[in-house]
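Structures for review follow.
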Structure 1
Amino acid sequence: MRAATLIILMVVLACRFSPAQTTAEQEVLQFERDACKAFLDADAAALERVLTPDFTLTLSNGEVSTRANEINELRRGKVRYDVFENYDMLARLYGDEVAVVLGKTRVKGTAGGKPFDRVVQFTDTLIKRDGRWQLAAGHVSRIEK
């Protein structure tokens with residue numbers, strides 16, 4: 001058997017027989033799905049609850065957005081979302097209070113009256129405070145179609 005074929009077979013078997021997600025991983029992934037709702041509903045109060053006070057988001061172009069930037073943009077209605085969905089996610093937990101989530105986000109809507117529809121790859125760092133998860137940092141890279 002060729003080495004490449006053997007490697008592919010090992011990867012397929014590892015994915016096929018990987019253990020089920022833990023309850024904590026399921027909780028983190030549900031948080032990620034629920035966090036999208038704040039953007040879909042243009043709910044600034046919900047976004048305030050989801051983001052830590054020192055939240056930062058590094059964009060594909062290298063710019064860094066803060067919690068205040070994200071909340072103010074949502075309040076001003078500069079961007080309206082028809083779709084904001086996280087999927088293909090993988091959660092890694094580090095103890096009981098830190099998680100890193102990798103995944104994809106599809107966003108579709110209008111910005112400044114112009115339509116957009118894109119997919120980004122994301123890496124989020126979450127922390128658990130007072131019994132609930134919050135997003136502390138994120139990074140997105142645009143995926144070209």
Structure 2
Amino acid sequence: MTVWNSRRVKRQPQTAAAGFTLLEVLVAVAIVAIALVAFMGLHLSSLDATIRAQDLTTAVLLAQGKMATMGEFPETGAEQGKFEGPELERFQWSTAVTEHTLDALAGGQPVTVRRLEVTVYWVDGQQTRHYTLEAYGIR
């Protein structure tokens with residue numbers, strides 16, 4: 001008597017194992033590394049721009065403060081100096097006041113105009129930057 005096995009075992013063809021090959025992983029890591037380097041460069045540029053903006057804002061405020069201490073119609077001449085304080089040691093200032101007399105119109109009196117100029121200098125890496133504020137006083 002012959003016994004037949006009613007269960008037939010089907011053999012499935014062998015396929016590749018699920019997962020990634022070493023080459024695929026290396027390519028993915030290389031792409032991520034390139035993207036990361038690009039993003040780090042953008043981040044450094046952003047930090048540099050932020051520092052420059054802070055320095056310029058400080059220079060504008062220092063120039064306005066120095067202009068306010070000069071008065072409305074200061075004496076002519078030029079001065080230089082440094083700002084006080086450890087956080088302001090990189091900043092220096094110079095002022096210049098010049099006088100011009102304008103001829104009178106239609107029999108009036110001549111007009112005296114004084115040009116006030118405050119310049120703030122600071123070192124940014126290897127460069128010296130400056131901001132200049134001008135005002136005019138009339139008498």
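Given a value of 18 for relative contact order in percent (Cα under 8 Å, 6 or more apart), point me to the structure among 1, 2 it was derived from. Walk me through the numbers before you get to the answer.
Details: 1: 21; 2: 18.
The read-out was computed on structure 2.
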With mean count of other Cβ atoms within 10 Å over residues 110-117 coming out at 14.6, pick the structure among 1, 2 it was computed from.
2
Origin of the derived value 2, 7, 11, 10, 8, 7, 6, 5, 5, 5, 4, 4, 3, 3, 3, 3, 2, 2, 2, 2, 2, 1, 1, 1, 1, 0, 0, 0, 0 (P(r) over Cα pairs in 5 Å bins from 0, in percent; candidates 1, 2)
2
Which entry (1, 2) yields the derived value 9.9 for mean count of other Cβ atoms within 10 Å over residues 38-45
2
Comparing mean count of other Cβ atoms within 10 Å over residues 22-29 across structures 1, 2, the largest value goes to 1
Matching task: -10500 is the computed value of helix-only ellipticity at 222 nm (-39500 (n - 2.57) for each DSSP H run of 4 or more, over all residues; to 500). Pick the structure from 1, 2.
1
Going by FRET efficiency 1/(1 + (r/R0)^6) of positions 30 and 86 (r between Cβ atoms, R0 = 41 Å, to 0.05), which of structures 1, 2 comes out largest?
1
With volume of the Cα convex hull per residue in Å³, for residues 54-117 alone derived from the coordinates and found to be 89, which of 1, 2 does the value describe?
2
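A short reminder: the numbers here are calculations on the coordinates, not readings from a lab. Keep in mind it's a predicted model, so treat the numbers as computed, not measured. Cβ atoms are built from the backbone, for glycine too; each structure is taken alone.
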